[in-house]
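What follows are several structures.
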Structure I
Amino acid sequence: MPLASDMKVLVAEDHGFQRRTLVRMLKTLGAGTVLEARNGLEALAILKEAGPVDLLICDLDMEQMDGMELIRNIGQSAGSGGAGPGSVGAVIVLSGQERPVLDTVAKMARAYGVKLLGAIDKPITLDRLRAMLDLPGPEVAAAEPRRQFSVGEILDGVRLGQFEALFQPKVALSTGRVAGAEALARWHHPEFGLVAPIAFIPPLEQAGEIGELTFAMLRQAAAACRQWVELKPGISVSVNISLTSLGDPALAERIAAIAGVAGLDPRQMILEFTETAAVGNVGATLENLVRLRMRGFGLSIDDYGTGFASLQQLQLAPLSELKIDRSFVTGCADNPSSRAIVESSVQMARQLGLRSVGEGVETEADWNMLKAAGCDMAQGYFIAKPMPQAQFLDFLGRESG
């Protein structure tokens with residue numbers, strides 16, 4: 001299942017065998033160019049010589065320059081204009097350290113402004129790497145993008161209708177039945193095939209140009225969900241919204257208009273925003289959130305537990321749902337600290353009157369752990385991978401039948 005035939009990946013890992021194993025995994029997933037560094041200093045030198053990379057996978061504990069110092073250098077460079085050694089699309093951290101250490105490093109990376117896909121315990125597996133990269137399954141056409149797309153090219157693709165929403169089911173843990181789905185963007189490039197989010201989301205976010213793609217996904221999601229309700233009246237669709245977009249005073253009206261055109265009840269659309277995003281205009285953001293809730297839209301805080309402002313945002317925003325980040329859910333059955341975080345998050349959601357969703361469910365053990373904790377819904381590859389609208393309708397039809 002190809003990752004991206006011309007995607008450039010840099011692996012910084014001081015253990016030779018583990019580095020070579022990871023390189024083989026990336027090649028198996030189809031990465032065209034995989035560069036190797038034994039420590040942070042070598043990684044910075046490679047970045048300076050070879051130019052931008054789409055993805056950096058780095059170990060924490062390395063000689064001469066460890067992963068934390070490398071992340072700091074990347075963040076500081078990106079903050080000064082994105083040139084030089086800071087030209088990294090996204091980062092995955094891996095280590096043999098305890099989970100609380102990885103979680104703190106993840107927060108540190110976000111504090112430096114680094115686009116972090118997640119933190120993975122060693123030894124890394126092919127399935128966990130695939131899930132972290134949010135790659136389409138083998139039943140979806142292979143991706144063949146170039147190494148790097150400009151913001152202009154991505155926006156041209158949006159305007160030409162080349163972006164498609166795939167839908168990943170959200171299932172009620174109490175019944176095992178589909179309660180909704182999350183819309184996830186994929187790019188059908190006319191030359192390079194199906195392009196995964198890692199190739200277009202970071203550039204759009206960094207340029208502050210995510211809005212057009214967001215509205216394209218909202219329109220597709222609303223129209224799709226309007227079809228679903230014929231099979232399952234109570235179903236909902238979730239769409240990711242950037243907190244930067246919430247600073248636009250007209251946003252609530254625009255989203256309501258999209259639902260109206262599709263004939264979708266706003267109560268059947270959930271707007272997800274990540275807690276790690278920076279809020280610019282707090283007043284306008286809160287006004288939009290209130291307007292959206294008053295109109296009936298659900299509001300979900302995504303990636304819960306990965307940012308510094310968790311409790312503050314729970315207090316300020318009129319939320320209806322809390323999504324527990326996959327870094328805590330995946331493998332929670334075998335990890336005492338992750339299990340404790342999941343259980344406390346579910347309990348807090350219940351006390352606040354919020355629906356709880358565990359994302360990143362990859363095994364039956366994860367599912368059983370969430371169910372035992374009293375979590376309301378689950379989402380992840382154990383249930384189903386993201387799928388096109390026609391396939392999702394079949395998925396719903398089989399359940400209804």
Structure II
Amino acid sequence: MSEPDWDLLASEFPLRPGVTYLNHGSFGPSPRVVLEARREWLERIESDPCDFFIRQLDKALADAREQVARFVGCRADDLAFVENATTGMNIVAASFPLEPGDAVIMSDHEYGAVVRIWERACRRRQARLVWRPVPMHVGSPDEVVEALLDELPPRSRLLVFSHVTSSTAVVFPAEALCRLARERGLAVCVDGPHAIGMRPVDLQRLDCDYYTASCHKWLSGPFGSGFLYVAPRAQHAIEPVVMSWGRTPLGELNRQRTWRDEFDWVGTRDVSSYLALPAAIEFLESVGLERFRLRTHELACEARQRISSLTGMAPLTPDSLDWYGSMVALPLPRGDGPPLQQALWERAGIEVPIMTWQDRRILRVSCHVYTKPTDIDRLVDELATELASGSNP
């Protein structure tokens with residue numbers, strides 16, 4: 001199969017001229033074909049909202065859910081659409097049966113919103129959120145597994161971890177963590193926004209209890225499109241955080257009640273983001289999933305090598321696709337992150353996040369279909385200038 005025309009594919013993304021966009025991991029833009037699919041769905045809805053919501057919505061959601069379920073390797077019956085991974089994680093936290101004295105296990109690489117969600121859930125139920133530090137520089141999957149699962153405290157009930165971490169861009173050994181957690185009697189909730197599209201995901205093989213995802217990241221679905229996967233063994237306890245009628249009007253007539261009903265009809269809302277997800281899947285599959293993953297990893301690898309050489313600071317993981325994919329995080333010399341991020345944007349039009357993790361300044365580079373080698377060149381050159389200027393020590 002011939003190599004894609006990457007320049008032509010890049011033109012499908014309506015990025016503003018002059019912007020070097022290296023932050024797909026936070027806010028991934030959609031290609032025009034996805035934007036058009038969403039526009040068409042919205043026009044269809046607006047042309048006769050009563051007909052759409054009463055007679056068409058149930059089947060439209062079911063068809064889209066089948067495509068997403070195929071892409072992530074699960075039954076459509078085990079998947080519900082939610083706005084994003086944060087919404088899904090709130091649903092899990094509100095539903096999981098914690099008792100006073102129970103423990104939720106979490107690594108120190110987790111996303112800040114996820115941390116806040118489980119801090120509140122544990123506080124409300126007098127449970128404990130137990131932090132397990134994973135080394136900043138990891139060398140083997142066993143280090144991650146041992147850090148999270150060795151010598152668990154009494155009454156450990158749930159393991160929460162990121163498939164691909166946000167601040168550090170590390171691919172955690174998800175299959176091993178899920179398998180060993182089950183052997184130790186823990187339920188597992190995987191935070192997966194960065195994995196969908198970037199990594200092969202097979203939820204039935206993973207066999208976690210819950211998996212939350214945002215599809216506006218690497219899959220390049222519309223903003224406001226995500227899903228919550230719940231294994232059959234855990235579906236009986238799932239409850240919505242927003243209560244409405246509990247199912248679509250047509251679903252009330254045509255099928256038996258399921259756990260998903262509470263999420264299919266959460267009042268009247270714009271569902272076009274969910275219904276455009278098959279267009280996002282089709283776009284990425286037309287590029288070729290393995291070609292997309294390999295090219296974006298190669299660009300991330302280039303950024304990793306050159307920025308590490310610039311700073312003299314060791315990367316966080318071994319140099320392998322097993323440890324990082326289309327996104328890589330790199331330590332920078334100590335300093336304040338926001339001023340440096342703002343300077344790169346104001347002076348060079350570069351969008352790249354610079355955050356603080358474990359009191360260290362971390363730069364995270366995301367690469368996608370539209371990313372070019374010249375984008376990496378520009379980042380390295382401008383970063384070198386900023387670091388040498390002394391204005392961002």
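Rule-based calculations on the coordinates, nothing more; no lab input. Treat the numbers as computed from the prediction; the structure is a model and nothing was measured. Cβ atoms are built from the backbone, for glycine too; each structure is taken alone.
When Rg/Rh (Cα atoms, Kirkwood Rh) is calculated for each of the structures I, II, which structure yields the highest value?
Details: I: 0.94; II: 0.98.
When Rg/Rh (Cα atoms, Kirkwood Rh) is calculated for I, II, structure II comes out on top.
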Original post:
Once distance in nm of label points 7 Å out along Cα→Cβ at positions 271 and 383 is calculated for every structure in I, II, which label goes with the largest value?
Top reply: II
**OP:** Looking at FRET efficiency 1/(1 + (r/R0)^6) of positions 15 and 55 (r between Cβ atoms, R0 = 35 Å, to 0.05), point out which structure of I, II has the largest value.
**Re:** I
Original post:
Thinking only about relative contact order in percent (Cα under 8 Å, 6 or more apart), which of I, II has the largest value?
Top reply: II
Original post:
Among the shown structures I, II, from which was the value 0.80 of FRET efficiency 1/(1 + (r/R0)^6) of positions 7 and 207 (r between Cβ atoms, R0 = 25 Å, to 0.05) calculated?
Top reply: I
Original post:
Which structure, out of I, II, was Cα extents along the principal axes in Å, for residues 119-214 alone derived from, given a value of 44, 34, 27?
Top reply: I
